[in-house]
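In what follows, structures are represented as structure tokens.
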Structure P
């Protein structure tokens with residue numbers, strides 16, 4: 001089934017690129033939701049973080065399957081870990097459309113989705129159903145965020161962590177999205193310490209201390225990233241994900257859509273993501289695993305990030321341009 005999906009994507013990609021990006025995304029999720037998965041996830045260079053064994057170091061970044069609709073199909077592509085979300089306590093529609101743009105000339109994407117999702121409760125029911133059916137072939141991460149109109153965002157995160165921890169193998173605190181006003185302010189101390197303290201208190205379920213990851217933006221300056229790393233270490237966070245989309249715009253962009261408001265991802269993020277990985281690794285001094293995200297679009301790039309010190313890598317935008325077969329091409333190279 002998954003081999004058929006990979007082959008079909010190559011055939012229908014021109015048709016998908018001819019329609020609205022968000023509609024194409026929805027069609028892709030529906031197709032993956034129908035797929036039944038492909039048995040066991042490939043075991044290639046397994047990695048253990050906080051007691052959780054990842055069968056291979058290639059994961060899906062949050063954002064593609066926000067509501068946990070296609071988990072089995074995504075594991076079938078070969079991902080060692082699938083991260084769903086971002087999920088908020090209450091459903092929200094996100095920002096007005098259009099809000100997703102392909103920068104085809106640059107092999108990039110700009111989005112200003114705004115945490116659109118059906119709410120954490122609905123997604124967790126899907127996860128429970130998938131787990132009972134034995135469809136979680138790899139590690140499942142759940143990425144949580146705050147509602148845009150929340151009066152208490154720290155409480156939103158604590159609530160999300162507590163609920164997600166009931167079914168997830170790890171939970172990610174996402175304070176790095178540029179599309180919810182004021183959210184990135186939570187990356188700075190002392191606000192970050194308050195957030196992590198509350199989230200830590202919520203992550204233990206029936207005596208199990210569920211691993212907690214922190215996702216930060218690639219736009220943090222060196223000192224800001226250093227502070228975030230130190231806050232993560234001081235508060236017992238298990239891994240740092242660096243990073244997310246960027247609000248910066250490299251001079252090399254050619255697409256007429258480059259000036260659209262939102263976060264940029266894909267190939268143009270590569271240099272910035274490499275630099276921030278190096279900074280995070282230096283700041284952590286080996287005390288905190290770092291997961292690399294951003295511009296990973298080939299087996300060679302994935303291997304380079306791992307050899308640079310990343311514990312894991314995550315993909316998303318590269319799948320749009322390289323196709324879902326990219327995952328197994330990376331695993332073959334590794």
Structure Q
């Protein structure tokens with residue numbers, strides 16, 4: 001069965017290193033937050049999450065403010081292990097490189113990444129892989145990919161106390177004909193237009209012993225990561241709660257009245273809450289259907305069956321809707337994204 005898309009809201013502390021970089025470039029926090037619905041005071045509040053729409057707006061602001069192809073790479077270098085809180089300290093206490101990377105893979109949702117993180121061998125190399133967990137906007141794919149790979153290599157070299165670890169870098173975007181700049185930054189071969197972002201290295205490095213290993217602390221900090229992840233799953237934002245209800249029963253999309261009842265709200269209050277978060281029932285329904293459709297189209301399911309799963313009475317109606325959402329017909333999307 002296909003897993004529903006995971007929409008990740010991030011903690012506001014994920015903005016701290018980003019805003020430090022922008023401050024050094026001469027831009028204020030107010031400029032970076034413009035139009036996001038967040039203020040500088042919000043950054044000081046504990047436990048507040050950053051909605052997906054807000055984060056996208058902020059990162060678009062960053063790109064508009066800084067005319068530099070290196071922005072994502074610069075941002076990634078600002079993410080130090082302590083920025084990840086308890087997960088960062090767990091990584092430092094790990095016994096080996098493999099144990100440290102397994103922690104990141106197990107608790108990837110405690111990072112600020114929009115990618116699913118895993119360890120996987122690629123072409124006889126060990127791979128620290130960042131696979132798309134949902135469709136990122138085209139205009140933000142490069143900055144998020146560059147940021148995460150830059151942060152990964154920075155952290156990797158930091159906790160292992162090595163000068164250079166990467167043998168090859170894979171990136172999902174095209175690099176905009178700037179191969180030399182990327183290879184200069186990562187100090188290794190860089191390959192573009194790949195299915196996943198990845199940091200590839202000699203598998204023997206996985207057995208490397210870490211200098212700050214602490215077995216007792218590692219056990220304790222792993223448990224703390226487990227508790228934190230559990231609490232995050234219980235405290236998702238309001239938009240996420242609505243999405244989860246929409247996906248609760250495969251093939252069924254509850255109407256707004258049903259959603260309001262499940263959330264113990266009046267229909268009017270639900271519409272107001274969604275409007276306050278710059279959304280609506282129809283937008284969430286379209287977004288959910290679109291993400292599911294993209295996943296289904298990467299499988300062998302027929303387009304007729306997909307239309308049925310998404311509750312369209314006519315296949316043509318689904319096809320028209322999908323082209324409106326993506327600019328591509330279902331057949332065109334499938335041809336460009338067929339899983340090997």
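Nothing in this text is a laboratory measurement; each read-out follows from the coordinates by a stated rule. Because the structure is predicted, anything quoted here is derived from the model rather than measured. Cβ atoms are built from the backbone, for glycine too; each structure is taken alone.
The value 50, 48, 40 for Cα extents along the principal axes in Å was derived from one model only; which of P, Q is it? Value 50, 48, 40 for Cα extents along the principal axes in Å corresponds to P out of P, Q.
When FRET efficiency 1/(1 + (r/R0)^6) of positions 23 and 247 (r between Cβ atoms, R0 = 41 Å, to 0.05) is computed across structures P, Q, the figure 0.55 traces back to Q. When helix-only ellipticity at 222 nm (-39500 (n - 2.57) for each DSSP H run of 4 or more, over all residues; to 500) is computed for each of P, Q, the one that comes out at -11500 is P.
Looking at structures P, Q, which one was mean count of other Cβ atoms within 10 Å over residues 127-134 calculated from, given that it came out as 19.9? The read-out comes from structure Q.
One of P, Q was used to compute mean count of other Cβ atoms within 10 Å over residues 207-214, and the answer was 18.2. Which one was it? The read-out comes from structure P. Quick one: distance in nm of label points 7 Å out along Cα→Cβ at positions 159 and 271 came out at 4.9 when computed from one of P, Q, so which one is it? That value comes from structure Q.
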